[in-house]
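Some structures to go through are shown next.
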Structure P
Amino acid sequence: MWTVPDTAHRYDPNMTDDARPIEVVPATLDRWDDIRLVLDGDGEVGCWCQPWRGDVAKGESRPDALRRQLAERTPPPGFLAYLDGEPVGWVGVSARSIAPRLRNSRTIPAIDDRDVWAIGCFRIRIGFRRRGVATALLDGVLAAAREAGAPGVEAYPIDPAGKRVDVGFGFVGIASMFDRAGFRRVLETGGHSAGLPRLLVRLDLEPART
């Protein structure tokens with residue numbers, strides 16, 4: 001298992017369209033109020049970055065599940081983006097091996113046995129969308145994964161081919177953003193969002209063992 005070092009808790013700033021830096025940091029319990037601000041749009045009935053993981057215990061609320069994951073997980077279950085000190089976005093992350101629903105998915109297959117970091121979702125606050133926040137979050141995850149020695153990072157975005165999609169369906173990410181970050185498109189999965197197939201994209205950070 002990896003350790004996300006202290007140096008990964010600050011990411012070299014990305015620049016937004018208005019030239020203000022975005023800071024990306026691992027989500028931690030001491031940032032719970034900021035996490036709530038980004039994720040708590042629907043209260044306890046909201047997703048809280050849990051459905052894709054499948055790691056909510058019987059009788060446990062989704063917020064409580066996330067608090068548990070924040071306390072015990074490496075990599076952390078998410079990263080936060082800040083603009084001028086204000087929390088503006090979230091990206092959900094997990095080692096594939098500890099996300100039961102993803103690990104056992106019939107629609108999103110494992111392409112090998114490497115325990116890559118998986119990106120499950122993005123959440124950008126209203127008023128801060130289309131300003132480079134998701135790209136900054138992706139870059140922050142990659143920086144942390146490299147420092148932690150993760151073998152790779154995987155995601156399951158859609159490709160709307162230039163068409164706009166409702167934010168409720170675009171939470172899985174847009175393929176072109178991953179293309180620009182150097183990910184390769186591996187296959188079209190059996191999963192869908194916004195009526196579009198989800199792709200499996202991968203960026204290998206270590207050579208595969210032979």
Structure Q
Amino acid sequence: MPRGAKYGPLMLPVPTSRILPDVRLPSPLAVKAVAHAEITLLMDALAFSAHKHRNQRRKDVDASPYINHPIALARMLAVEGGISDHETLAAAILHDTIEDTETTYEELKEKFGRSIAQVVREVSDDPTLSKADRKQLQIEHAQHLSPRARLVKLADKTCNVRDMGSQAPAGWPLERRREYFDWAKQVVDQIRGTNLHLESAFDEAYAARP
């Protein structure tokens with residue numbers, strides 16, 4: 001200490017408990033319980049969707065089981081989009097239940113919770129409107145969707161465009177198939193910036209436009 005300098009206040013070590021927050025990591029059992037609950041939710045969504053769509057078929061030449069479509073959506077989100085949020089994946093599995101089956105929003109809300117039911121409702125068309133109006137509203141409403149609904153919508157359009165290129169609905173002429181490609185792109189263009197991987201997958205599928 002230089003001559004004439006005054007000693008400052010005495011500096012004592014501060015206990016680390018005053019510096020670091022008291023963070024308690026969840027126990028392995030708690031983590032396991034959460035993971036099990038999420039898996040159970042997805043299995044319940046699969047069972048529910050399979051039951052609701054049990055008598056429905058896709059429009060392809062092979063008339064493949066309709067449940068293949070929501071399963072494809074969930075797989076795309078998880079594998080290609082890197083999405084691990086269980087509520088988004090469950091909503092993808094259930095995304096056509098309100099629009100294409102006798103399922104109601106209240107039923108979904110009771111079984112799977114409000115957030116999942118809300119996503120499904122967001123991506124469902126109003127069946128009382130004409131097909132042309134429903135398609136136009138999808139374009140107009142896409143940018144107003146919630147983040148989860150955007151992911152489901154993006155995966156839905158990508159899966160449909162892929163199927164349209166490889167196994168188009170029986171009896172669809174070339175012009176109708178092209179119109180579907182172009183309409184799907186109009187919807188997706190409204191939600192760009194949602195997920196780069198899924199958007200790239202859509203662009204790759206769209207590149208196969210006949």
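Values quoted throughout were computed directly from the atomic coordinates according to the rules given, and no laboratory measurement underlies them. Bear in mind that the values here come from a model prediction, so they are computed numbers and not experimental data. Cβ atoms are built from the backbone, for glycine too; each structure is taken alone.
Structures P, Q were shown, and helix-only ellipticity at 222 nm (-39500 (n - 2.57) for each DSSP H run of 4 or more, over all residues; to 500) at -6000 was computed from P. For which of the structures P, Q does the calculation of distance in nm of label points 7 Å out along Cα→Cβ at positions 50 and 74 return 0.9? Answer for the origin of the read-out: Q. Which of P, Q yields 3.9 for distance in nm of label points 7 Å out along Cα→Cβ at positions 146 and 178, as computed? Structure of origin is Q.
State the single structure among P, Q that was used to calculate volume of the Cα convex hull per residue in Å³, giving 126. Answer by label: P.
Ranked by Rg/Rh (Cα atoms, Kirkwood Rh), for residues 114-161 alone, structures P, Q are led by P, which has the greatest value. Can you rank P, Q by distance in nm of label points 7 Å out along Cα→Cβ at positions 34 and 170 and just name the one with the largest value? Largest one: structure Q.
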